[in-house]
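Take a look at these structures.
Taken together, the values in this text are just the output of simple stated rules run on the coordinates, not laboratory data. Because the structure is a prediction, the values reported are computed rather than measured. Cβ atoms are built from the backbone, for glycine too; each structure is taken alone.
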Structure P
Amino acid sequence: MKSALAIFALVFAFSAFAHEHHDASASMPKDFETLKKLVGTWEGTTTMNGKTMPAKVVYTLTSGGTVVEEKLAPGTEHEMVSLYYKEGSSLAMTHYCAEGNHPEMKLKKADGKSIAFEMTTPTGVTSMNEPHMHALTLTMADNNSLKQEWTNFTGGKKAETAVFTFKRKM
């Protein structure tokens, strides 16, 4: 009998919580709407070491509509995940890199068609001298075209920028 009461209390508490839960996505910064437009599957190319290669990225909306998850090169040994989220009254992102670190970047600027993030403190890396992705600009010329520009730093200085161009598939 006690276990039945405990289960009932647990179900009741969960039900009450669910009804009182507010819509956190309603308080997101306006630039988050630009990120939400990315949701879907994109295919394209990138050039690395002078060689053009196929590329794929998938964006999903998660955490009650408050986080955009990006999977670059999904399903490959080089898969990387980035999360875009609200931080204070602005946006930030964390890039879980194949290099084994996870640099955090803050919104630098946005204009409705592009969003730029940049690392300002060595959060997610041991120091600014560690090789890491330091900045990212996402540009949508239209709803079906996306360009990613990833700026890598090595030894505390800009090393290279990897450019990906994508077309929406789904």
Structure Q
Amino acid sequence: MKRFVFAFLAIAVFALGSGSALAAPPSDPVGFVLTAASCPNLPTGTVITGTGTMKTVENMTTDDSGVTTVTNTTHAFGTATDQEGNTYRFNYSNHFRISNTGPTDPVLSGVMVDSFSLAGNGPAHLNNGFRAEFTLDFSTGLPVASFVELSSRGDPLDFATGESRCDPL
């Protein structure tokens, strides 16, 4: 999933054993294409194209006992249009806090909360989100992400595969 590219890059510092606080640039451009083929909550034939800005702030700390905690907050907003020229606004928010159990533990886990909404003058309206147990496992070197759904609304993603459905960011 695109939203974790920043997290994987920043948390990779953890795997390499350096750093204590990380922050992304003030804002980055973001774009997406969302279709009815991937999102069953859109009218048949709908193609939504969005652009905006995204800001991610990440902080990593290690306490005296060697427990590492990563906190990540991402927010994006912008405009979108559909294939008929209808205009929309979107808002995206994601937050997670994950920790390991000590200096030799390669697995970080915690709770992630995610939300994506789209509203405007056309027929496409979305209000998606989820709360999930989020785990990053570095035991094989590269991070492997997994999700266990705690609650969701609006079909945001396939929790078995991590693939986006109605949440393009």
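When distance in nm of label points 7 Å out along Cα→Cβ at positions 57 and 81 is calculated, the result is 3.4; to which of the structures P, Q does this value belong?
For distance in nm of label points 7 Å out along Cα→Cβ at positions 57 and 81, the value 3.4 is produced by structure Q.
Taking -4500 as the value of helix-only ellipticity at 222 nm (-39500 (n - 2.57) for each DSSP H run of 4 or more, over all residues; to 500) derived from one of the structures shown (P, Q), identify that structure.
Computed on structure P.
Computing distance in nm of label points 7 Å out along Cα→Cβ at positions 97 and 145 for each of P, Q, which one ends up highest?
Largest value of distance in nm of label points 7 Å out along Cα→Cβ at positions 97 and 145: P.
Which structure, out of P, Q, was percent of Cα pairs over 19 Å apart, for residues 41-120 alone derived from, given a value of 46?
Computing percent of Cα pairs over 19 Å apart, for residues 41-120 alone on every structure in P, Q gives 46 only for P.
Suppose distance in nm of label points 7 Å out along Cα→Cβ at positions 89 and 105 works out to 4.2; of P, Q, which structure was it derived from?
The correct label is Q.
Which of P, Q yields 56, 32, 22 for Cα extents along the principal axes in Å, as computed?
Q
Out of P, Q, choose the structure whose coordinates give mean count of other Cβ atoms within 10 Å over residues 49-56 equal to 17.8 when calculated.
Corresponding structure: Q.
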